[in-house]
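Undergrad: Given below, in the form of structure tokens, are the structures.
Just so it is clear, none of the values below were taken in a lab; they were calculated from the coordinates. Please read these numbers as outputs of a predicted model, since none were measured by experiment. Cβ atoms are built from the backbone, for glycine too; each structure is taken alone.
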Structure I
Amino acid sequence: MLNESQLAVLKNAKLGALNIHLERLETLARFDSAGELSDEELLAFLKICNTLYRSGEPLITDKVYDSVFLAELEKRHPGHPYLHSVEPEKAFTGKTVVLPQRMLSTEKAYTEESIEKWLVNIEKAAVELGIDPDSLIFRATPKLDGFAAYDDGKILYTRGDGRKGTDITRVFERGMIVGGSGKRGLGAGEIVVNQSYFNRHLADTFENARNFQASVIKEKELEPHALEAIKNKAAVFFPFSELPDWQGSAAEIRATFENIVATIYSLIDYDADGVIFEVTDERVKQHMGATRHHHRWQIAYKSNAETAHVKVMRVIPQTSRSGRVNPVAELEPTRLSGAMIARATAHHYGMVKEQGIGEGTLIELTRSGMVIPKIERVIEPKQPQIPGQCPSCGSELIWDSDYLYCLNSAHCPAQIENSIEHFFRTLANNDGFGAKTIEKLHTSGVNSVYAIYQLTLEQLVEMGFRSQDGKNQIAKNLLDQLKRSRTEAIEDWRFLGAFGIWRMGLGNCERLLQHHRLLDIFNLSVDNIVLIEGFAEKTASAVVESLAMLKDEFMKLYGLGFNLLQTALITGQLQKTSPITGLTIVFTGTMVHGKREDMIKEAKRLGAKIANSVTGKTDYLVTGTDAGATKINAAQQKGIKVIGEQEYLGVIRQ
């Protein structure tokens, strides 16, 4: 059954003209053969599947799409235009522009034999050029499962249809960084999100990383989770040329193929659904050329895309920091993509209830490469397992749309422990306060962050924080880290964000404190907050209510004397606090005054807006040593003032 998100995608994509009814669409998704489909229905189904995949809501797996439906079209009509065109990415609002270089799809292979056939073709091309095949070097890199884009140093384009894309340079203006060396203008790459970060912060909200990646590119005001991911450098544009890789000969690929694939998957902490192999010799690349669809000198190995029919043992509820109770399906242990899978998220209890996920349910489980295992569809539904009480505190649960919530935030152990862990993790200036430490503290009666800061060495030792030799070093280390968290400088918006206010990610916390001082926010009304760009009335109401509830705990912690860096106010009616307040500044090159990151923090404190790329709105381009010519040329062309580091320091000291 299609979910609400998939239905919304199809509605917005205006695919009604393809004339496949929903019931028929759901039936086709279960087919393992496409022989009975008419040409018209087969093509329509392929287009619908591609649209859903590009929108982060796949209907079928890559392998089924390629080996069943796409293969059927190729068998019937080898020259069909659909086979030789780049499958279009989702369209985004914005200016459509011609790409500086065509961005083709990558030919896929699902067996080692297909890779061997490709290697033979490469070697034949080398012989035709008079090149010794044994001298060829091949490169293997992760096939990132993100949003394809192209960066020419001035504009970041979506891949679009391979010829024309959409200008999404705004993602750099919002603070998104470039992975690898951090340099702009390195060509093709993908927008991806750190896998560990996604699992920790976003998996409760998004079914998969591709869903989230689409939200980062939106033209309109971003949601707090997207701004927070950008601010934490978890969402990045990663150029293909900067990816970690393996390099070696064809003989090495043949001899150690499985080891190479396993190695590539271990090199990154981003979703990867395959391994890209390519020959590095430019003469061979030019000789082999490309079809209208893909380069012949490159291939994507995706045999790790696997699907299995698995029985659900039971569905376990888990309570998050926000009180949302999330379903986790315990499965019969099944090996997929080289890993033993025993659990998979069911996303929310609305899905569990609607699709009949419970003990004995037979599901289709998919895992591609390092991508998180996903329940693709329910094959045989059973009685759904819906909890009535919170698994942590036993309180009655309530429904809110598709989600179940525990409202006992003050006494629910899971919410307390997750909230404490969130506080220390968000401060990001301490070590040692992970889940196990916090669980141990809570078991010993410590119920709040403030209570942790009141602990003595003797109390920690009594709670069991001592090494095997009986010494008290573990307890001493924890106290040292508590002191460090108070004395090491952090931004006031980060301190506010550590309290986990609903709908207030780090981006919204910083935006709020750009208009009001930290201690003044507790006196704000809904009307005050909705005046700030990005705060709708519903969000403002939730913020006011949450601030009222946490005020006492906040003031106690604030009174401990944290070293907070004050956010510069940018409200129009306030006087400028420095010569660069309100100006947009881009830093490039290596700085002598301090690390570029420190100079950016300093500029923000002085009220400046920081951007990563030069646009017509830029006021200053500040250059250090090894400054890139691309940004300097862009600034000169746009009439932007280019100043050196020393001149900049003179400006801010006026």
Structure II
Amino acid sequence: MSQTQPPMLDLSVLGRQWQVRQSGGVAVTKLAQKGGLSELVASILLTRGVTDDTIAAYLDNTIKSQMPDPFSLVDLEAGARRIADVLRAGGRVGIFGDYDVDGGTGTAILVRTLRSLGMTALTHIPDRRTEGYGPTAAAFEKLVDGGANLIITVDCGTTSFDALEWAKGRGIDVVVVDHHLPTGALPPAYALINPQRSEDESGLGHLSAAGVAFLLAVGLVKVLRSEGFFEGGDVAVPDLLALLDLAALGTVCDVVDLKGLNRAYVSQGLRVLGAGRNPGLAALSKVARVNGAPSTYHLGFVYGPRLNAGGRLGPPDHALRLLTTDDDVEAMQIARELDALNAERRVVEQGVQTEALALAEDQVARGARVVVVAGEGWHEGVIGIVAGRLKDKVQRPTLVLAIGEDGIAKGSGRSLKGVDLGSAIVQAASDGVVLKGGGHAMAAGLSIAGTRIDEFRSYLEAALGSEVEEALAHRVSHLDGVVGIGAIDEALSDDLAKAGPFGAGNPEPMVICRNVQVSYADRVGQDHVRAVLKDKAGAQLKGIAFRVADNALGAALMEGTGRPLHLIGRIKEDSWNGRRQVQLQIEDAIRV
């Protein structure tokens, strides 16, 4: 990897400023030798905080090496013991899970764990259109009427005061499994397991709800072992490692940082997923035509959207049924239904996005630092997806609100790095500007009276405007290294994989290939461009650029045959019919 080029580059064809990350030569060499890595990978890890002292642990990315004491989470031991009490008494547990992938996978982890212990688990996944986010007294009552002696909430509950007060008044204990920011005071739960609690010192605030649910399953087995529950052989110790595909799905789809235990969840979970141990996910793999080993891309962009499609457009429990069934025929039927719902979702999403984008661009043109768009008749099931796409297009924190017939708007927002949207929404709820809301730094949800949307927009401008300006002022995209196209091969791809898995908090390395010529380029699919690249030494490499045929990057590739370019992209494998090839996924270009 060359260290001789200047770090700051000219403005790209997409109008972006790129900067090559710099790291010390001696430090890189030392880390490369200690970890048995190429200098490129060592440089990447060094800039991401890996040191000589931590490289061994980083590369030993297993559940065993990364697993903390589950009881380090506040209330987890109490929650596990309460579940064990119900189990021994022959009782039932009711589980209320959120309607997104994180809530569904976390619920499925607990359902499968309890089922393997011989326990019946009742479940309720709310309809996002009629019930909204979080538990209600009516939903709890339904679980209790079904025979639940204990209720568990997954990916919700931290701010659900009314529902938990109802349960307390009827003598029903509630164990909350969550990871959302508390608003201050906590509801009256028997156990509130949430690493975001101020008094929680576990250091696990980066976990998804599915990740927390997995630790609860580990804690429950730990309690039962200590009580001799498995002695005598009547009940086998659950194979919790077989549930890591679910933990991986929740982790990636909820876009939490891939560090520590989350990296282990994902890397080991992908192996479980590839083995096809979950009938529902195996069926979904067939329906979605997943060829070869699954990756984080498949988790986030193939499995995730299809699992979410049920909660967005169809029966809210469709995904949970798929994840918990052991019947291959039922699994295939549900997988096909989810795939069809996902196709329908794309059509609905495009209609909302077209309307919302026009409103968003108008606000940005008028100087908005935070975009808040709203519309009547917009489908609530797609507003989160649309918010993410608009945020990428207008480069502003963006909230999309669907106004219902009752005049209440339900919204979803996505933010820029460095702008804490979740905290602002929590504060807005505390200040009475919105009816309820919460989330993370990068994503949030809320409900608000339609008559207060303009006030809410002004509130966010005041609360986040300076953060947005700071984020935009330092909007430099970083490159992880300089690589010649002749060095891009299977060996380099394998070496880069050691720095993975890649996702939020650990993005795929972005490299620059200097002075490359496009010897051939054409349009493929609807709006993609494929190319053959070569350098001065005669080395050749295939390249692909997605969704660029009609923008400046597409033009640079299609019209730049024979002209030198600095190409920026990711080194990706393209496996087809068992053949393994490595190519450059082109993201941007700089004219020489």
Structure III
Amino acid sequence: MAFKPISGKIEKNQTTIYEREQGQLKKKVEEELLTLQEERVYRESEVSIRDLISPAAFRVESSFLQLGDIYCRTIFISAYPRYISIGWSSPVINLASTMDIGMFFYPVKSAVILKQLKNKVGALEAQLSADREKGAPRDPLRETALRDIEQLRDNLTQGTEHFFQFCFYVTLYAKDKKELDQLSEDVEGIFGSKLIITHKVFYQAEQGFNSTLPICNDELYIPFNLNSSPIAASFPFVSAELTSDNGIFYGINLHNNSLIVFDRFSLQNANMVVFASSGAGKSYAIKLEILRSLMMGVDIIVIDPEMEYKHLCDAVGGTYVNISLSSEAKINPFDLPKQTGNLEMSTEDVIRSAIITVKGLLKIMLGGLTTQQDSVIDKALLETYAKKDITRDADLNTVQAPIMQDLQEVLEGMTNSEELVLKLNKFTEGTFSGLFNSPTNVDLNNQLMVFGVRDLEAELRPMAIYTIVNFIWNIVRSERKKRILVIDEAWWLMQQEDSASFIFALVKRCRKYYLGITTITQDVNDFLRSQYGQPIVTNSALQLLLKQSPTAIDLVQKSFALTDSERMFLLNSSVGQGIFFAGSKHAGIQVLASNFEDQIVTTNPEQLLAIEKAKKEFEEQLLNKE
């Protein structure tokens, strides 16, 4: 038997297996390298939150940082007075500026403090004793310090007080260096008014910035020793309380769930402005105020452009006066206030004021006046009143005011008045003759009076509202009484300069006659961009901002100095939610009504139809019983 050698074959097989294993290992290594490379590429492309919020670059100066286009500076508190009030930091926190605040608390063991206080007491008593032996006058500072230390020792021993090292930093942000310097001065001035000593960081701008970031890292460490009571007074989240002993309920304070109860007549003036987009609940909120004010004995007069207040007026037994071309209710724009003890004007001044007011109406009616026409109208108005024996010696309680027809007759006898007569003819004999050419037959003899102008053409509404407001103003001046005048959709009047200036004059003067004017508008841009819009807001102690449209929010934020968070709140708030301003205080508000009040003041068409249906069914039941 012959045997063939197999060693060569075995070696060949072993080589094949080795090559296969090497190939598999190489492939595995290549796959792992590819995976690592892909992971590296992914990590390099991944965007973190830090990448999103960090500036492209920043520049460090001695007293400030520049983060991209933003300048920032840190201010720290170095010393406090003997007493600080609760919420002492609120004026700074409530500034309409962007800022970060860092507060650090370092507890100190009572045993350590008691030992140091004991030594301090010994030194003070020794000094006071030495002064007495020498016959030196008493030192009030040392005596006060001794009493404070003894009181603190007792409180620390009893456990009613604890001791801390307290650091307080404020980082301010501005768009440029000049604005940053001004803001720094304002903040230091606020602290200085409370006898709190502050300093700007110097060659520690970066450390100050880092100390107010939300990472709890105190890189400045500038502490001041305080016990628990002043530390508690430093609590920054102090919400405005808008609750008083007198007044009406406006809504719920969204910051602390307290009641917003306020008397608008207790402020420097009783005026109010309400800005909101359509459907935000502005009319609903004002109707609630009207209903609750009526229960407090306040007279209410409303100018209603859309017949929204008729249901409320009928429910409380008020008088609804519908002003239209065919209406029997007439208001004469030439009327004068009655002369009573409350009218602090001479007859001549009353006539002059009436002429100015009527001339403003004529400018709206006739589409403006040239200089020559203005002079003719001025002279014609004087003769028109004189035609009815209304002169400086007249008794305004017995005279009969002229009407538009009398003015036209006077103009017909004057030169350079042909065009004026032609334009006035439309209001005396033409299409609009039923509006301004009759004596007044409306009497304000009800606690709630509503003037509706819905049935008037858009062209006539500004004229009618102007005339109604002037009529109300004459009544207000004749008899001083607590009243509120509500002008809904006030932007109608702001479109004309004469009517806007007239409303502004009323807002400035009404306080003397116990009148508060409420101006409501949803067209915020037209209102605030008028030269009289912002002054009206300034002269209104109460302001209510409900949900705003994106097109108006920038102007609202600028006009009311709102923070970015307040801006977002007004953009996303629900119906009836907003910001309520009362003097220097403001808070978020939720307008609330009881079920009974809701049935009276609702503007929801579905609810109103249901109420009308229920009313008809009830009346039919009464008829069937009879």
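Undergrad: Compute Cα Rg over 2.2 N^0.38 Å for each of I, II, III and report the one that scores greatest.
TA: Answer by largest value of Cα Rg over 2.2 N^0.38 Å: III.
Undergrad: Determine which structure produced the value -14500 for helix-only ellipticity at 222 nm (-39500 (n - 2.57) for each DSSP H run of 4 or more, over all residues; to 500), calculated from the coordinates; the candidates are I, II, III.
TA: III
Undergrad: Work out the source of 7.8 here, i.e. which of I, II, III gives that when mean projected area of the Cα convex hull in nm², for residues 334-437 alone is computed.
TA: The read-out was computed on structure II.
Undergrad: So, one more: Taking distance in nm of label points 7 Å out along Cα→Cβ at positions 286 and 542 as the quantity of interest, name the structure among I, II, III where it is greatest.
TA: Largest one: structure I.
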